[in-house]
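Nothing in this text is a laboratory measurement; each read-out follows from the coordinates by a stated rule. Small disclaimer: the values here were computed from a predicted structure and weren't measured. Cβ atoms are built from the backbone, for glycine too; each structure is taken alone.
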Structure 1
Amino acid sequence: MGKKKDIIVKLLGSLIESGSKTLEFDNKMVKAVTGGTFANQFDATKFDNTDKLPQALKNRDYFVIHLGSGKHRFVKGIKLGYHSFEKIPQRNTIDWKYRKSILNETDTSEASILSLIHNQRIAYDFLYEDIVASPKVYNARKTKTSFDYKLGNLTIKIEKLQIEMDMVFENEGIVTIAEAKNGFPSDFALYQLYNPFRYYWNLDKKEKLGIKEVHGLYVLKSIEHWSIVVRLYLYGFKVLQNPSSIHLLKVREYRLIKR
């Protein structure tokens, strides 16, 4: 087991043994366990998909949520915190003509994945069915947000939680938050799309921006047999205060064929 997984397992065991009712912990506790191994203690609490969760947590059915201001909490019920990627029907798989530029494929960062779907007009075909659409595009940013939400029978309150957005599209009042990952994981942590979703709804309520809808776009990229495969999933949330109300709006796989 890696150091990151060891830390989380040790923390959970310590909190259960102490009789903690909320199973909350903070970055100071993480640092005490790690001895300062991590420069950013928050990194030790991030598990973007269930494959990264330590088996001991899976066995006990616990995952980690972030409360803001350096605080975190263990919650029972992994299914409440993660969503499985849907199977893509064959009819939704298309070949896409691809002309490589000199900077394409020079790195594997999440930003490069979003640059790819932007520069190759894939995002516009998928989101708007129009490769010459002209949405406003906002690059990666960090901000802080506060709100309450429901997680099973729990009411979770977050305060000044820092969130990250890889890219944001806005077109005719529809805001789409984009998240990207390399490879094809089986699922993803709901907070990656839900927290930015709530941020924009709260911002609209405060500033009266005229936002009509907020969607979450998850983009996965992999290399298969020397060709690039990109999967796009568009999600919405049916209930504002419930991340488990996530539902798929559309899905498509693009196979990039070099010209």
Structure 2
Amino acid sequence: MDISIKAEQIFDLWGLPVTNTLLTSWLVMAFLIVGSILISRTYKYIPGRIQNLIEWIIENLLSFFETIGGDRKTAEKFFPIVATIFIFVLLSNWAGILPGVGSIGFYHLTEGKETFVPLFRSVNSDLNMTLALALIAVVLSHLYGLFTIGFRHHVGKFLNFSGPVNFFAGILELVSEFAKIISFSFRLFGNVFAGEVLLVIIGFLIPYVAPVPFLGLELFVGFIQALIFSTLAMVSLSAAVQVHHE
């Protein structure tokens, strides 16, 4: 039984190392793109059951993010971003427990020892992926802040020379932005990787029946982690467009 914290490389694509987590993320993105195209082409003014379900999910997600953002206008402004993050993280988490993910692969000879390399692996068990998602959320929040409230007000949150207290408060705000990236990425990575390790160990010790309850638990944890990540992204985005009054 081999458990690697690092995503394993499968092949090179024009000099780009393609790992098993990256390969899985491409499949998830392909599913989302194809699904979006099919749904948009079958859209009707009088919705059927599937369209009703999709619209119900979107409306409830929008209402949820409205409670986070404070008002409907803010929620609608950032909804395309946070909803995309939520759906991508959710499907990536759930894809990690599909049959074949982590179990289909090949053996690779490393330092005279054969190690099993899975062809597919849970996307967010790779710290590079969660770090990229965290950077997207934080960088977008600063871009929206700059273009919405202006350079002076946005930078003034972090560099405030109106007094010693405000100055140190701004420095703390600046430090918190970097801490936010670390917190976002490690929270999602830690939970998904821990779930992956748990399933591997349970499946190795007591196969077939014992892993079933844990698969249900991972479905729930995958949903919660996607909701938490998108909620934190919404908090960052909505806070970035607010002017701090002295």
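Data table
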read-out: Computed 27 for percent of Cα pairs over 32 Å apart - originating structure among 1, 2; value: 1
read-out: Distance in nm of label points 7 Å out along Cα→Cβ at positions 44 and 68 - structure with the largest value, from 1, 2; value: 2
read-out: Among 1, 2, which structure scores highest (criterion: distance in nm of label points 7 Å out along Cα→Cβ at positions 4 and 180); value: 2
read-out: Distance in nm of label points 7 Å out along Cα→Cβ at positions 60 and 92 - structure with the largest value, from 1, 2; value: 1
read-out: Structure from which -7500 was derived, helix-only ellipticity at 222 nm (-39500 (n - 2.57) for each DSSP H run of 4 or more, over all residues; to 500), options 1, 2; value: 1
read-out: Label whose coordinates, when distance in nm of label points 7 Å out along Cα→Cβ at positions 116 and 236 is calculated, return 3.6 (choices 1, 2); value: 2
read-out: Top of 1, 2 by FRET efficiency 1/(1 + (r/R0)^6) of positions 20 and 164 (r between Cβ atoms, R0 = 35 Å, to 0.05), largest first; value: 1
read-out: Origin of the value 26, where relative contact order in percent (Cα under 8 Å, 6 or more apart) was derived from one of 1, 2; value: 2
read-out: Comparison of 1, 2 - label where mean count of other Cβ atoms within 10 Å over residues 132-139 is highest; value: 2
